[in-house]
Structure 1
Amino acid sequence: MKKLQAFSVIMLTLLGAAFCQKGANPASSNSKLVAPPTGKIKVAFVLTDMAVMIDFAGPWEVFQDVMVPSRGEKMDDQHVFELYTVSDNKNPIRASGGMQIVPNYTFDDAPEAMLVVIPAQMGDSPKMLDWIRKISGQGAVVMSVCTGAFPLAETGLLRGKPATTHHGAYVRFQHRYPDIQVQRDKRWVQSSPTIFTAGGLSSGIDLALHVVELYFGREVAEYTAAHMEYESQAWKGDGSAAAKYSPPAPKPSPADNHSRGVFGNWQGKIVSTEGVFHLAVHIWPDKHGKLMGTLDSLDEGVDGLKLDSIAFKGPALHFTVPAVAGTYEAKLNAAKSSIKGTWAQHGTSLALVLDRIK
């Protein structure tokens, strides 16, 4: 049976919200990484279908721009990272936005990496997971970006460790991997001396710069950031994010001015195998009396998903949410204080009770 999908419509990318477990004990962000005295640090970017562009392109740009003058007079000697892509096979991969990428290597013939980058993507083949486990076991540094934390978690390498992911995937991540200590509001987390996880999208740039600092020191990392004209300072410190994604701030809605019948603001939760998802529904009439509405995924910070096909023939209510392929069939109770019904999505039907909120 297909799992109920999270409400977010970003990122292939599959998103939710969770709590930071007590007792989380991240590895020290001051732990140094040891670079080989000569030669290159081989960096493997694991790419499968729908790999998210900025998740791998951001760190790629960071590592390719690093120069260490003490490594020699030649520019090639000073560029200390050697980058390549690896996948199940060498067939073109369609990344986010439609770009096609031909992998340099497969998991069978890739050079032994010292650093592995795992962006958000759709593939999670057993061969990929086995390869990540093997490389990590050989001492490689492994970093995930965004929901790349999910395949990393599938390897078992995050078990019992603190980790983060895109803020919209906190709930699914926590419920799918209850033995991982999910860290909220983090740009990046050092999960162990050699394992790192970054939040969504651009946070991969911050993590990559942090990794550069751990290898070669603050001065080299600052020079790299300046060369990129990258002004964020979030790669320094302990990875804490300036933006806080929980709890979400309430958003104004045209439904705020209504509290009659089915009109107004409603809130409820869906309990699924993927976790508990809290949502808000707003319904109001336009100037012609036509029913209008939106749905917010409170855990994911996704607001304003448009309701369609809204029909209220007291007490029966029906609407769809095209953005997530969901349908709601319910009835308003006699007191007009709650709506009880069924949410259907991707072949799964679950109970959803909406209570009126002020």
Structure 2
Amino acid sequence: MDTQKIDSFMQKVVGDLGAAFSIAPVRIGGALGLYGAMANLGATNSAQLAAATGLAERYVREWLCHQAASGYVEYDVATGRFLLPPEHAFMLADPQSPAYVLPGFAAAVALSDNMPKVVQAFRTGEGVAWNEQSGCIACAVAEFFQPGYRANLIESWLPSLDGMVERLSAGALVADIGCGHGHTTRLMASAFPRSRFIGIDIHAPSIEAARSHALAHGKLGNLTFEIGSALNFGGDGFDLVTCFDSLHDMGDPVGAAQRIRKALSPDGTWMIVEPFAQDELQKNFTPIGRMSYAASTMTCVPAALAQKGGFALGAQAGERNLREVLSRGGFTAVRRAAETPLNLVLEARA
């Protein structure tokens, strides 16, 4: 064997284990307000940070050492102080930041909690339905995607659709299929008060959470949530139908596309937001692709295989496969309207 290759791979594995071991300390930093306090304090030591947060100094000291070893905070040998750089605080200390990453660590825990059922699914080939997965998976996924939606949906993605902002401003009917906790539906309803928005999801607990979130942010008269499937949701004449990171989770995305086509008005638009992926497998061997394939293995593919239809697109389906689904669903005009490092946005019309 090549000993240099062994050493190189060992370094990679140790790095991965260090990242995995770090999930809990990073989540503690968010849960206990340590990152927020560091953002406000500037260069600090464990005693000052403990005093600012009301926490035990010895625990704070060990946590700071871990954060410095991880490269999350900086350590000044001369002063013995620790600093959370503003660029790091942008991602760790501000829940309203478009780059807020802490929900991703909660999602990682939820994926791990799915392991016993997914292990059995590997043996049987059967699926694991969304409502049978980890109890916190729906919350974790909703929070993980929310910063990206908040940063892009109103300012970028909707304006990328031909004439859609004008229609929404004047008053349109919109269905958000697979809305989950309803963050996207609420964002759109708040931005376009003259339009009416219906959030639809098959998962009853998510719809209840969506209703609670909507009330907590102030009741909107143009916003409702309903339990329903992408294959048989009610209503028609929609000017816009949206699916945010949900099409690949459906057991029958072609059937969903056919139902959405029938539900749209003759000049209606379907906006599909999916995880960004290249069509060639090897081009997805990136840090983002790695996360997506892991999530897909542990939750997306199991959820899809638990439904009728026989599809399991996975979270790295790629534009070519998505276009095939849309074409089979009856959509003849499809274009890539926008993209980010994490998302691909398609505009589809019949």
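The figures follow:
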read-out	value
Value 6.3, calculated as distance in nm of label points 7 Å out along Cα→Cβ at positions 40 and 312, assigned to which of 1, 2	1
For -5500 (helix-only ellipticity at 222 nm (-39500 (n - 2.57) for each DSSP H run of 4 or more, over all residues; to 500), calculated) the corresponding structure among 1, 2	1
Of the structures 1, 2, the one that 93 was derived from, the read-out being volume of the Cα convex hull per residue in Å³, for residues 240-303 alone	2
Per distance in nm of label points 7 Å out along Cα→Cβ at positions 168 and 192, the highest-valued of structures 1, 2	1
Structure from which 13 was derived, relative contact order in percent (Cα under 8 Å, 6 or more apart), options 1, 2	2
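Every read-out reported here was derived from the displayed coordinates using simple, explicitly stated rules and does not represent laboratory data. Treat the numbers as computed from the prediction; the structure is a model and nothing was measured. Cβ atoms are built from the backbone, for glycine too; each structure is taken alone.
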